[in-house]
Structure 1
Amino acid sequence: MEQRLCDRVILVTGSTTGVGEAAARRCVAEGAQVMVHGRQEERAQAVCADLGAAARYTICDLGEPAGCARLVAATIEQFGRLDGVVNNAALTTRSNLESTDTAFFDRMIAVNLRAPLLIIRAAVPEFRKHGRGVVVNIGSINGLAGEENLLAYSISKGGLTTLTRNLANALAAERIRINQLSLGWVATPNEIALKQREGLAPGWEKNVPRLFAPIGRLLAPEEAAAHIAYWLSDDSAPANGVVYELEQYSPIGRNVSKAF
């Protein structure tokens with residue numbers, strides 16, 4: 001595997017499962033040291049045990065503002081520097097207009113939108129010390145409009161797109177690049193389990209109607225992780241402020257309102 005991230009220190013939020021875990025593993029495989037983040041210590045320990053000396057972990061709730069700054073500080077303390085951030089952690093809880101009350105909405109925005117902002121804010125002074133830095137925000141094609149039962153989530157991801165482009169413009173002259181990878185439907189363990197609870201048979205993610213997945217299956221977390229590593233690397237320079245949609249079809253113009 002290419003070693004595009006040698007001697008880089010990368011913080012990956014929400015990296016004890018799913019796309020975040022796959023990204024952490026890919027970054028280590030490409031030569032980086034990685035700060036793993038999550039809310040379950042047992043799972044974080046297991047991931048770091050697999051990754052060895054190249055990984056450390058921090059447990060914190062990104063819905064708490066102080067946790068964002070603490071996570072960045074812990075990364076710098078453990079590794080001595082910070083070169084890149086993957087803002088992956090997000091709540092994906094379903095909601096529609098009737099079920100999106102004030103508390104639900106505020107929590108969704110706090111984790112999915114405010115936390116990436118605060119993490120970038122805390123990381124930028126360290127980036128400035130080294131004259132460069134890179135951020136990959138993990139968005140969603142739901143940020144373009146979204147399904148009716150993903151109202152608050154879709155709003156948060158739409159805001160993340162604006163955050164990405166705004167800060168990319170603001171920080172470009174300092175060689176701090178901020179791009180976004182907007183994911184389509186990914187076969188994470190949590191998504192697979194959720195759909196099984198909703199009635200789909202085991203293995204459904206590998207036998208998806210081609211209307212929803214032209215290749216007949218969902219994207220794998222490892223496929224998303226390969227793209228994340230590219231956007232973290234110098235291979236993607238000088239691209240900045242790019243919002244890249246990783247999906248099997250063009251999400252614009254599709255007349256499909258529900259996945260199943």
Structure 2
Amino acid sequence: MMKIGIVGCMGRIGSLLVEEIISKKHDGIELAGGTALQEDIPDNSNFFITNNPDELFQRSDAIIDFTTPEASRKHIWMAAKYKKILILATTGFNTADEIDIAKASKETTIVYSANFSIAVNMLFALVEKTAASLGQNFDIEIIEAHHKHKIDAPSGTAIALGKEAATARGQNFEEVAVLSREGNTGARKNGEIGFSTIRGSDIVGEHTVYFLGDGERLELKQQATNRNLYAKGAIKAALWAREQKSGLYSMRDVLGL
């Protein structure tokens with residue numbers, strides 16, 4: 001039986017993960033417990049909760065992390081220290097963070113993805129193939145929409161889509177990404193990858209990639225309507241990861257894309 005711990009178990013996705021695991025819908029796993037801020041830990045919890053991540057890592061076989069970069073920077077090294085599988089879904093990392101994630105994966109198995117939706121990862125693959133085929137003859141624009149509580153913009157998934165497209169076209173993402181526009185920006189430069197962000201109400205998540213050519217356009221879109229899909233994807237990744245050697249993997253590896 002694989003014991004899965006949830007850091008940030010009282011959060012938006014963390015609580016869904018707890019519900020999904022204790023529902024017994026998935027064979028071969030059980031809830032090891034979770035972490036939360038001391039003031040958020042209920043007096044009558046029916047599972048182990050601590051404000052000390054070290055305690056959770058020691059009693060778990062795998063940890064699922066949908067928290068913040070500040071918290072996850074510590075969690076990646078705890079996973080390496082205790083040799084525990086880490087399913088890392090946090091977004092908002094910088095380049096230095098991603099280098100550290102790769103270093104930590106030399107000591108344990110890490111599945112790191114900007115999005116654990118099956119459809120989003122299919123979208124990654126489609127964007128890569130389309131960008132490589134169409135090249136810079138088509139302009140690329142990415143529009144993403146999320147709920148009003150999301151704190152980073154553009155979303156980690158939108159950035160990941162842009163990186164897929166840039167790599168497929170042989171571009172340096174940092175040199176061609178235009179994360180926002182305002183004022184007198186001048187004409188659009190050839191090869192740019194533009195981003196637009198929508199925030200409002202309870203939108204779960206939507207990502208649309210536009211390939212805009214002269215006289216025609218192609219739109220590739222994924223729309224999430226239920227956050228449970230992220231929890232299910234993360235659990236699928238944890239079950240897959242227990243059969244893998246130490247290293248850094250993505251959800252596309254899990255799905256064989």
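No value in this document is a laboratory result; all are computed from the given coordinates. Keep in mind that this is a model prediction, so the values were computed, not measured. Cβ atoms are built from the backbone, for glycine too; each structure is taken alone.
Listed values, structure above:
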| item | result |
| --- | --- |
| Of the structures 1, 2, the one that 17.6 was derived from, the read-out being mean count of other Cβ atoms within 10 Å over residues 36-43 | 1 |
| Structure responsible for 1.00, with Rg/Rh (Cα atoms, Kirkwood Rh) calculated and labels 1, 2 on offer | 2 |
| Structure from which 2.7 was derived, distance in nm of label points 7 Å out along Cα→Cβ at positions 12 and 204, options 1, 2 | 1 |
